[in-house]
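> These notes open a run of structures that come right after.
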Structure I
Amino acid sequence: MSTSLPDPDLAASTGDTAHAYARLTPDAVLDALASVGLWGDGRLTALASYENRVYQAVLEDGQRVVLKFYRPDRWSREQILEEHGFSAELAAAEVPVVAPLLLQGGSLHHHAGFDFSVSPWRGGRAPELDDFEVLEWTGRFLARIHTVGAARPFALRPALDLTSFGHDSMQWLLAQQRIPLEVESAWKAACQRALDLMAPAADGMSAAGHFGLHSARTLRLHGDCHPGNVLWTPLDDAGHGGPHFVDLDDARTGPAVQDLWMLLSGDRSQRTRQLGALLEGYEQFRPFDRRELALIEPLRTLRLIHYSAWLARRWEDPIFAINFPWFGSPDYWRGQVDMLHEQIEAMQEEPLYA
């Protein structure tokens with residue numbers, strides 16, 4: 001039985017036996033599927049994923065499922081199960097998320113050194129976020145996610161905070177000497193200035209005079225709600241369709257606005273209109289604290305810093321060198337300095353309003 005696996009990233013990684021994913025051959029993927037009582041017909045397709053390895057498999061009966069092999073040592077099994085539990089709560093509340101299947105009494109399985117899950121395959125396309133009806137619809141479902149998320153806290157999964165995303169990322173990059181010397185001092189100064197603007201002040205506001213990250217009410221979030229993790233299907237004759245949410249791998253505790261701001265794009269006037277449409281839908285189901293709008297630019301800044309640290313921490317994985325060949329060069333870090341300066345200015349402007 002032939003196996004089709006059109007994945008140059010995996011092919012490259014198999015030459016590097018020091019990396020864990022080198023062991024994840026097509027046979028290992030199919031064997032993992034069989035270990036939970038599902039039998040593939042040999043057809044595998046690698047899906048876009050960097051943090052984990054994700055494959056679509058076709059079963060002998062023609063159905064398609066998605067296998068996710070979790071990056072070793074990123075999350076504990078208990079933290080992964082907490083994410084699965086959140087997905088199950090959302091599904092039970094009829095929120096359109098793609099939750100792992102329960103197979104042989106559980107949602108998390110182990111094979112050949114990897115924790116993995118199996119989910120139903122769901123198609124869809126990227127949402128048209130310039131369509132205000134789409135944004136309003138998405139906002140309604142985000143409110144429903146947050147209603148479930150606010151019902152109880154995560155016990156084990158971490159929070160999105162200034163320390164872990166900001167200070168820890170900065171100090172790790174400096175300690176590991178990942179920034180070229182000719183750029184290091186400029187990047188360090190810009191990064192420190194940005195973090196100082198977000199630092200808590202004694203009066204409960206940020207140093208920039210805005211509502212601070214530490215002041216916001218927190219709840220369980222999707223955590224990485226960018227357009228690629230929202231799939232859209234057109235309405236069918238039965239009225240089924242609209243957005244569904246995938247990949248809760250980054251689910252964590254944080255302010256509600258974290259799940260909204262990554263859906264905004266364009267200039268300030270465009271983002272203002274988009275935000276208005278999102279909140280129009282959101283507030284049909286759940287109130288939104290408008291003070292959190294002051295957190296959009298700080299959260300964007302934290303993501304910028306954290307993203308560089310994430311790339312550097314994953315650089316031993318061959319898939320990263322293939323897909324991010326520009327990372328680590330002096331030009332890359334000069335670009336980061338420029339973006340940090342832009343964010344410093346943005347954090348001192350009036351927040352978006354809607």
Structure II
Amino acid sequence: MAMSLFLIILILVALAFEFINGFHDTANVVATPIATRALSPYQAIIIAAIFNFIGAYFSTGVAKTITSGLFDAHFVTHALLAAALISAIGWNLLTWWLGIPSSSSHALIGSLIGGVIVSGGSWSAVKWSGLMQKVILPMLLSPIVAFFVALVIMLMVSLVLRKNTTPRKTNNFIRELQVLSSSLLAFSHGSNDAQKTMAIITLALFSFGLVDNAANIPHWVVIICAIAMAAGTMAGGMKIIRTLSSRLAKLKPSNGFAAELSSGALILAASHFGLPVSTTQAASGSIMGAGYNNSGINWSVVRSMATAWFLTLPITALISAGVYKLIIVLFGLG
């Protein structure tokens with residue numbers, strides 16, 4: 001009975017993380033259409049919630065990467081999952097309160113890695129080659145690739161716009177296109193980020209012996225995670241939205257369209273290959289690339305964001321390790 005209750009609590013805390021992930025990362029999806037006035041904040045968040053929900057059904061490749069590609073699932077315990085969730089939620093709330101666009105994905109992965117190391121598996125339980133190939137390298141490359149893809153798209157759009165003598169009509173047309181490009185970004189966000197919580201819940205079921213293979217994601221887990229992310233998206237995240245929509249770079253409709261198309265395509269490709277990339281980094285890199293030739297980039301904001309990105313993995317790993325030890329002492333769980 002006690003174990004069943006603990007499993008239910010773990011699932012509820014995991015869904016709370018997904019809800020927080022939804023409103024924490026909503027800014028990545030809705031910042032550009034709000035900045036260019038293509039959509040009102042309410043309209044943008046509604047569209048993001050719908051397509052986040054649909055995107056969660058796209059694949060489970062990212063979830064399988066987390067459950068089996070980064071560490072040995074046999075070292076995962078109930079206490080470890082609880083510690084990882086507490087660590088990731090705490091980091092998300094802190095960066096949200098400070099208005100810093102950090103990565104929910106890396107917060108969760110760092111927390112899991114820290115927990116696995118101290119839970120008895122030691123350093124050997126971590127699949128370091130998988131961590132490097134599927135987390136570290138994408139973390140370093142995704143904002144850079146997003147920057148240049150968005151820059152190229154922006155240059156192509158600019159060439160088309162130069163031939164048009166009615167800027168107002170052109171801007172209105174691009175704002176209409178932004179509804180499609182922001183929907184693509186929301187869809188890709190759901191296809192990648194919702195899968196992290198699917199992985200956590202599946203690992204919890206595996207640790208309780210309720211599933212035979214941690215790489216097999218139950219269908220009902222996909223459904224509840226999609227609902228939690230959509231609900232969190234509806235809650236919004238205006239502090240981070242303000243950072244991305246106005247402080248990082250000044251955006252016109254064409255810039256917003258280029259940024260959304262770039263980040264949406266990049267994240268969708270990552271989901272296809274099972275790479276748990278950061279929506280925050282892809283969206284931020286795209287906004288910088290799209291706005292580079294327009295009015296420049298606010299480098300002080302970039303520095304604070306980059307600092308948060310590089311600190312997320314080690315800090316959440318340390319927090320998770322500490323919380324795990326505390327849980328063991330207080331409750332004797334393992």
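> Using the calculated result 23.2 for mean count of other Cβ atoms within 10 Å over residues 113-120, pick out the matching structure from I, II.
II
> Still on this model: With relative contact order in percent (Cα under 8 Å, 6 or more apart) derived from the coordinates and found to be 19, which of I, II does the value describe? Each step should come with its number before you reach the end.
Values: I: 19; II: 38.
Attributed to the structure labelled I.
> Rank structures I, II by mean count of other Cβ atoms within 10 Å over residues 57-64 and report only the one at the top, that is, the highest. Write out the running numbers ahead of the final one.
Values: I: 13.1; II: 21.4.
Largest value of mean count of other Cβ atoms within 10 Å over residues 57-64: II.
> Where is distance in nm of label points 7 Å out along Cα→Cβ at positions 97 and 289 largest, in which of I, II?
Numbers: I: 2.1; II: 3.5.
Structure II gives the largest value of distance in nm of label points 7 Å out along Cα→Cβ at positions 97 and 289 among I, II.
> P(r) over Cα pairs in 10 Å bins from 0, in percent computed as 5, 22, 31, 27, 13, 2, 0: which structure among I, II?
Numbers: I: 5, 22, 31, 27, 13, 2, 0; II: 7, 29, 34, 19, 8, 3, 1, 0.
Of the structures listed, the value fits I.
> When helix-only ellipticity at 222 nm (-39500 (n - 2.57) for each DSSP H run of 4 or more, over all residues; to 500) is calculated, the result is -12000; to which of the structures I, II does this value belong?
On the way: I: -12000; II: -25000.
Considering all the candidates, the number was obtained from I.
Bear in mind these aren't lab numbers, they're just calculated from the coordinates by the rules spelled out. These numbers come from a predicted model, not from an experiment. Cβ atoms are built from the backbone, for glycine too; each structure is taken alone.
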